[in-house]
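Here, each number is a calculation from the coordinates, and none is a lab measurement. Worth saying up front: this structure is predicted, and the values here are computed from it rather than measured. Cβ atoms are built from the backbone, for glycine too; each structure is taken alone.
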Structure I
Amino acid sequence: MDINFPLILVVLTFATGLVWLTDVVFFKPRRLASHGAASAANAESAALDDDGEESREPYLVDLSRSFFPVLAIVLVLRSFLVEPFTIPSGSMLPTLEVDDFILVNKFAYGLRLPVIGTKIVDIGDPQRGDVMVFKVPEDGETNYIKRVIGVPGDRIRYRNKTLYINGEEVESQFVAKLPPVELRREQLGEVEHDIFLTLGRQSGAGEGEWVVPEGHYFMMGDNRDNSNDSRFWGTVPDELVVGKAFAIWMHWKSLTSLPTFDRVGAID
């Protein structure tokens, strides 16, 4: 079962903030007032005791006061600015490899509330060629990463391993045979990127024609014959968009190996 980290982060931030605020508003003034009344006869002693009183702040309050600012900053950064992700599969080869660590721009397509994903500020929309992270429509929870192929109103057709958008064939140039795949370079709007086609595999699964509804996006993996995408489960509604992937910052195969940085760079 996937851990809902955004929900956990929101709950922890709210809980620590509530504990700290409740103490500041209700309990701390009472502690100080009670202590001040008991030591009013000796001002110097009271001052010394006040220092001791601060050191006797309840453990839960002290813990909340320490963690709340950190959690709040992480929540804001992760929800509205940049979020890290790890690539778990080869569906975006050769653009993204398994175990690449990437950064996702959370405000490129508008500011959204954490957990529920409701857009509160409209900044921009996904464009053809963008590499985008989204929640898969099948469950609305699992994060997927694919390339935006179709935007609202587009007519997408995929036949004989060839992509057509609004009746026009998307250009691709042969680069090399790298058995078991063929490497091709595709021009998708303003974006030039590489794709894999599996050698010897016949067309069939994943072929069809689709019209992208308003407020939806048609997604495909760059590893065309090995990608579970919109050809199989449909278009992605805007409310499931997470953000635009823009950079690889590390590649780390496992905890038993050292991370490498030879793949650091922008995502095409």
Structure II
Amino acid sequence: MDIVIQGKEAQTLAQKLTLKNIWVKPDAIRVNGVDDVISQQLIEEATKLGLDVNCLPDGLSIKDFGIVTLDMDSTLIELECIDDIAWQYGVGEEVARMTEIAMQGHMPFAEYLRERVALFKDAPAHFVDVTASHAKLMPGAREFIDFAKKHELKTYILSGGFDTIAKHVCEMLGMSGYLCNRLIIEDGKLTGEVTGPGGGEILDAAGKRRALDMLCMLHGILHDQAIAGGDGANDLEMIKAAGVGFAYHGKPIVAASAPYRVNHGGLDVVMNFFVEAWDEAKKD
């Protein structure tokens, strides 16, 4: 397997290693072809230094993948959109508390989404557009999406958030598309109701997994050829189904169960999972 370690102390760690077959670039190292004993030692040392560390198949190539599916809120953007709308309408504290419970996996996502959105009844619809304007990309988001597109992967947002905001983020990043939930608007106001994509079932954890299934079928690939990431409990099913599934600054239940994790750095950490990101690295 290969060990990828990333963070400000990565090069310091590299200088201490006596191993061969190490690739080094700013703030990241890749140790190639290590056994279980060495990998465990590296994991422990890197974790002590507060570095992101992942064990990956030897020579993992982005060319073996066809799609990327990512959560939006707190993954692609530095925002929980439902909370932002709530603060505008004066119910921010209550909704933020409920959002945290939902993301930890302590309540059924769809049920709790309906309860939160009900608090938006009669809110001006333009609050959603204001929230879209607040959407700031996560560090490394553009770099990771550009890397995926360069290697001809399709890139999708699969979000329990809302279509107006997902459309804005999708356009900012030049992504292939999005599937998410929709707030119902009548006469310029939110009705307090929400539906899933196309007016169907709310997109929850099972819905994201089904969406991943359909996108794989659409593009003629298997789950093993998909990359998926997110931070909340409703992302876990698609993360575990994908060939490369990762928790991005994940809630405890997600970080504990995801095959791969980014706990400290930006989304560009995921680029370094793949050997193509190391073309210009120093190789010892």
Structure III
Amino acid sequence: MSHTPPQLTHSVTDGVATVVIDHAAKRNAMTDGMWRSLPPLLAELDADPAVRVLVLTGAGGTFCAGADISTLGEAGSRAQDLAVAAEEALAAFAKPTLAAVRGYCVGGGCQLAAACDLRFAAESALFGITPSKLGIVYPAGSTRRLASLVGPSTAKYLLFSGELIAAERALRTGLVDEVLAEDELDKRVGEFARILGERSQLTQAAAKEFADGRVERAAHWAEQARTSGDTAEGVAAFLERRKPSFTWTTSG
């Protein structure tokens, strides 16, 4: 039986870029090559003015089962460095990012999902971070990101035990933003991504930095708001009862 080679695929439709993790033979586990290919792909999509929102998902019925264990062993530190570089590239993406999660979202898969701005999950989703099962030290930055989402106690629960939690518990802890029926996930993610694509990129970009604790550019964003024209357009559209047409973009 032939299998699709491990790869990341992508498409852009109506301002929404969809990146798909595709390694069906191993539940979409990320190989070294897949980790390496994600940062340049994200840079390409971030620079594309046609892209306003990014959705990360997995092929078939699972999101990502983590790193391909066959790439670990003596090369484990290298694989972890690649995973961290991919995670940081995703977290730094200037436009809104959504993870659409089905099935397993484990290890490096959960690392990627946590680096997205928002996470929408099907009821079937299972989340876990499993370094304690392998004797691996989870990266410091990844641990801080996880704790900022779910709080120190839940972060410790996940990291200490390596246990998987269901989507409803992930929702209660803040790891997930919405849980949907299996057949509703794609529709909801598509609708929400289109809503984000209609909103002000200026507002989104500034909010993303501030929410992540990066407030040193507050004066920059105040100046952008003053000069961009987005505020005037938003107010005019509201008064005229029409959809606004915002022009400020992160791409230029």
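Here helix-only ellipticity at 222 nm (-39500 (n - 2.57) for each DSSP H run of 4 or more, over all residues; to 500) has been calculated and equals -14000, so which of I, II, III was it run on? Value -14000 for helix-only ellipticity at 222 nm (-39500 (n - 2.57) for each DSSP H run of 4 or more, over all residues; to 500) corresponds to III out of I, II, III. When semi-axes √(5λ) of the Cα gyration tensor in Å is computed across structures I, II, III, the figure 53, 20, 14 traces back to I.
Quick check for you: by distance in nm of label points 7 Å out along Cα→Cβ at positions 163 and 219, which of I, II, III is greatest?
Values: I: 1.4; II: 2.2; III: 5.0.
Sorting by distance in nm of label points 7 Å out along Cα→Cβ at positions 163 and 219 in descending order puts III first.
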